[in-house]
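Structures incoming, each one as structure tokens.
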Structure I
């Protein structure tokens, strides 16, 4: 099989940058959408793709901030999108589809982490709603353009997926909230989403991947207390989780590699880290190398897809079974 969850020896390392993995790759004439592509890893991803010749669309909840951060980069355009609001997702997708353009690269980079208990839409837990359901609906609504581009969809997860599988009996934490377990569930959902999307989309020439970008100091940790940040920093500095600090340029590398590398041609449905396919995690691993079995189970991936379609009311593949 070409889709086995094992390293391929890409030649890149944890500290490779987005520019490194794009060396020699010409993206002229190709279009990428990067959610959250105006801050942190997203901004570095936008810069790298644009520098390689791609046209990059950056949908943003804070359009003014995005215009200031990314609007001046050649080849970049900014639009409005709030992943917590399904009406906003629909509106953005309709505007984009109205342009008649194909999508070659779709990178679901935006997200929130360790957020205090917040309800959005019809009472959905916010991390599951933003990190997963927003991107699920966005990709499904943009499917005609993604199918035309016959490229790749990249779902940015993290080692946080090892904190929790899907809580099938209480997905929205209606019986007690834990912000880290909620984050873990949302990140597991990101991996399962790419796994099942790949199984549905591969016949159309579209492949999907998920990934852990690395450990990077960005605004993603804005909901963490100083004590939590200090504790996490100590854990990483002591190597207890097998992590190393990355710069934003290094953190963007794996998602850029997953989106563009010819080394992944013919593959899909895989979880990546450090610019390579990740290995299965050892049993009991928490915030360490590899991908947990609950995030690579095709039955759970299919079940999550059905749940997500029921919640959002959209499934581009419904007629195909």
Structure II
């Protein structure tokens, strides 16, 4: 991977095009009648993000594998319920509405033609790609995602923050350490420990039965991190209630593997890409053809003007 300097913006692309799909009417269609609401909505999101936050580099991070086998081997329930839902909606997509899945290849083609770096790595989720770019960045990082799991990467010292869309991308929650401490009582790394203790039904993570978010936060405040909590379990003098000690002991096998599943990877073998914000399209002919074929109109035109500026 090439050196990343200046302000880097990392897009959790699937999270954003899902929001675009549900935020832009399906009546927005290409000349042949194919819905392109997710395509146009994502282009408008990127336009607004570049205008408002002026990144020097931009990477659209992709899910090459939304349920990596190495995570499933550690916790078999990981996203298992989504597999069941997938059987009802189709074999190739994760909870993707029928009119969204055909738009994803169009999104990829348009981003590639514009020259916006697009990175997905086999056996890894977009979160892991984001985690690795963040670890290697030499400057501040803005992570744009609707996935709270990435709060674990927040780091004020390094200038890493999460921009969490509240309404489109015009209204973003700027998540830094102060916000995390006020909301959850933890810092970035502490959020991962909080998440694995309380569990997350949307990801098939069972958590520790009887240990909810508030109790998890109190335990982390008392003992520092998961390792400190587990050390306390083995210390008869530690201030744990008998019930807490019992629950944490019984959850020992889960807690031994959960950190590797919950914490995003920071050692993904990234390809050699140029993350610099493109000022002119990489392939102007392809951009023009895609714009015409899919009726991308002003959504594409405005983004190209913004990039050129």
Structure III
């Protein structure tokens, strides 16, 4: 289950369901705030790279369709859930090594999630992605002969590079025109692009057993951290508890999230502290938030936090407290 960004109940309001286009652009210096911007989605982002975060979202929505371009500065692990009954297609501006549900996305590929909308994406620094989101009902009406993706799971597949580039160009043009108030045939143009991309999908690839086992291993580690956040397990303890060798654990994390187990454990805990600080609950202190996530050496924690997010933990808490009180 995804955690709830402060003040949003974990999800932005559903995209407007009328014929007019609603366009907006948002820039954020906070990874959790950025994750909460996308209309109708439920998201949680863990910042894996160090330093101050910057992100930009350009979005346009209309009746049963949503189009966005997202740019992020740091390596992230994104847990995403699209709005109910929708199909998502994602295209990165470049082949950047993103991992969708643990599998590195291949060259000249598109990504898609077909119904329940839940997927995980590990994105590199400088990530630039265009997302098309269309209700299954709208697609069925627009292209009745089209075989829609299964309602569970996410996948990627290769498309013709010319078609892929054209889809990116169309997406950016639609965003510009929607923002300028030009609405003529934009919805039809977007549905044509999505239907064309989905029509290229061949038989689904069967995931190799070792890839599935690696992803399950990473998920088990995360579950253990979240179950007892105040007691961070060591790598040897994880190996014993999960009955794997240190090398197996190392390979799983390098393949699935692109970082070693120790770096991942620290990042998850630091992101957890940051979310607590952003909630700014009455009586919360930096020391209490740090202790909740198992940081007992405040001096070491302060250095880790500042390197990870580019600011002191006290600054995060102070800014959140001001925002919550309306100051």
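We did not get these values from a lab; they are worked out from the coordinates using the rules stated. Values in this document were obtained by computation on a predicted structure and should not be read as measured data. Cβ atoms are built from the backbone, for glycine too; each structure is taken alone.
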When relative contact order in percent (Cα under 8 Å, 6 or more apart) is calculated, the result is 22; to which of the structures I, II, III does this value belong?
I
Name the one structure among I, II, III that helix-only ellipticity at 222 nm (-39500 (n - 2.57) for each DSSP H run of 4 or more, over all residues; to 500) of -10500 was derived from.
I
Value 0.5 of distance in nm of label points 7 Å out along Cα→Cβ at positions 121 and 137 was derived from the coordinates of, among I, II, III, structure I
